[in-house]
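Several structures are given next for inspection.
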Structure I
Amino acid sequence: MIRIENVSKTYNGKVKAVDNITLDIRDGEIFGFLGPNGAGKTTTIKLVTGILPPDEGRIVVNGLDIETDPIAAKKTFGYVPDNPDVFLRLKGLEYLKFMAEIYGVPGDVRRTRIEELSKRFELSDALTDRIQSYSHGMRQKLVLIGALLHEPALWILDEPMTGLDPKSSFQLKTMMRAHADAGKTVFFSTHVLDVAEKVCDRVAIVDRGRILFCGTIDEMRAHFASSGSLESMFLELTADNGGESAGKENGGLS
């Protein structure tokens, strides 16, 4: 569960990347966070994960305030950043062991999880190679595996399918669905709108740091009186956003 309450973030005292947003991401759902480039998606995710502090507002992750109890909160989620270029001089297996140590995964459990996830993402044969020799897609797979080793209740994924081959992308979508169906939570950003339309229980559309819509795809279609795709509604919604009025939560539009 994630609760974002009236959160804002400004860069250099000028650019308001996140503008007084409020969102509830519930247990048992896949929640898609959508928006154009520069809309505030990654900044919001960095605020939720505690990488950046908010200027205003409060963020609660799995019942824990990310600012006042950051270590305990961070233990409850797995985070995949938008850039997988991490610890490039380590070997893949060294990185995964490091991640397991950080999250306190016991040795026998760690070996099993590394083996299972590496096979699932077809990365087993590359684990003894240095990460700097990996392709972008291979690095993405490695970071995904590292984030999921401790079996967190909450997955926070920033553009997780970028660079993945079709098979690995399918595997991840399948895992996301199973995770949510088990009563746990997936919060992810994506530019791939057809993926969001197929896998998300709810979506939020953000532009210029403000939430324009939050709800199900059916609720969006009802508002537009449309049977069109998420892509067409997304383009209409963001094209109409002049940045002057904030959207409303729970399926409302500005």
Structure II
Amino acid sequence: MPPPLDDLRFLLLQVRNADDPMRGHEIGCFERCFGLERGQVDVIDLLGEAPTGDAIEKADVVLLGGSGDYSVARGGPWLPAALEAMVGLYETSKPTFASCWGFQAMARAMGGSVVTDHSRAEVGVTWLELTEAGRADPVFGPLAPRFQAVSGHEDIVVELPSSAQLLASSDRVENQAFNFPGKPIYATQFHPELNREGLLLRIGRYPSYLPLAGATSLEHLGRMTPELDHVDGILQRFLAVAFPDA
């Protein structure tokens, strides 16, 4: 079991514009899934600064989030320092969970390859299938062999780092989740922190994504979208793996 949640400090590395209405929502989604109190998640936006070694050391758990407004494949002047920080997370075995943009960034930081491919974009609810390694994994194994989760991306990890282990795939995108065996680091292309309510709120803020989700309106998307609370357990089990002796 993980240590008491009250004793843990979380650091979320975001990539979001100052006026992005989902800045706070992303924090709230992680708080909900982990069962955290407000104020337990510190935030650094990678667009403005890379995390210092001191900030990383003070955190018990690092979360990598992001935004569809920024691309790991296309990059930017702020990206090299961000990727260097992620290499540091790996080298120090810092408990880390990376979602969506963070999945792509961690893959690239550790030697994987990321491309933008609109033909394989996934927005809305995606069916995923566990690999053999995923079925044996303590974080992913309790899921059904095929399960649904929220996706929202057009950048694709086409090659995983050599040290990574593939845990899940979709029909359209092979690399959907990985971990680094022997390290408390997991990454998902999909959003385990987003449930049905969270998806509808996100798409409501970004209605241009509705066609990519196969919906004609937000109401249509609501009718298409099942409850997704089963994926919350991914993050909760991640803590148990990250702190096995607590």
Structure III
Amino acid sequence: MKFEPSYIGLYESGVLDERIRELYKILESCELCPRKCGKNRLKGEEGFCRSGRELIVSSYGPHFGEEEPLVGTGGSGTIFLTNCNLRCVYCQNYEISHLGIGREVSTEGAAEMMIELQRRGCHNINLVTPTHFAPQIARSIRYAIKRGLRLPIVYNCGGYENVETIKLLEGIVDIYMPDIKYISKKPAKKYSGAPDYFYRCREAVEEMHRQVGDLKIDEDGILYRGLLIRHLILPNDLAGSLDTSEFYSKQEILKILK
């Protein structure tokens, strides 16, 4: 079976260029995420995410510690993006998401990273914490397509999303991999600074599923399209794990609890 990412058709039709323009327009008064801080990031103002106009990358390379269907033999081609729209006190990437460790990279430079990861035999391009850089990422993908990119795009996010931004990513993203961290307001506010987390996460995940559907895996066991949900189980049921599992099973959305 030969896989062709949906972004190829989007590029050839010219729709990808339209989406990129729409996404960059949002940066003038940023509402990429539910914070809707209204900063003009095109002029270098920093939003809640502490990011301005330029893409910031911490590191990139084949990753063999991701979910099994993404890793295979060549690894998941992971690009760790700096900063975040959440403030999770337990973040395993604290230095990147909270301290902002990374360097500015042009969209052409990020495209070169994608091409290098493809050349090294990775099975996908795995964008870690991409929400606040959605416009820059979309433009990078466009550059990479012209260089021959043909790998699935993984949107590896924290789940705190603006559904309107997710709608603009239809056809650009092949695999959505959001977290579902909480179902209740109090722990969401205390541990991630986002009391409306579940409401925003729920509507975004439902839109993700509408776009890409259930998981589609090739004959080698590699995921090439679909929605893969992760749930972090916290002590004392702070994440509401059973309620979360029950809710999403009723939505008939395939999930992996972790």
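Bear in mind that the values in this text are calculations on the coordinates, not laboratory data. What you are looking at is a predicted structure, and each value in this text was computed from that prediction instead of being measured. Cβ atoms are built from the backbone, for glycine too; each structure is taken alone.
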Q: Name the one structure among I, II, III that mean count of other Cβ atoms within 10 Å over residues 18-25 of 13.2 was derived from.
A: II
Q) For which of I, II, III does relative contact order in percent (Cα under 8 Å, 6 or more apart), calculated from the coordinates, equal 17? A) III
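Which of I, II, III yields 2.8 for distance in nm of label points 7 Å out along Cα→Cβ at positions 58 and 82, as computed?
Numbers: I: 2.8; II: 2.2; III: 1.1.
The structure behind it is I.
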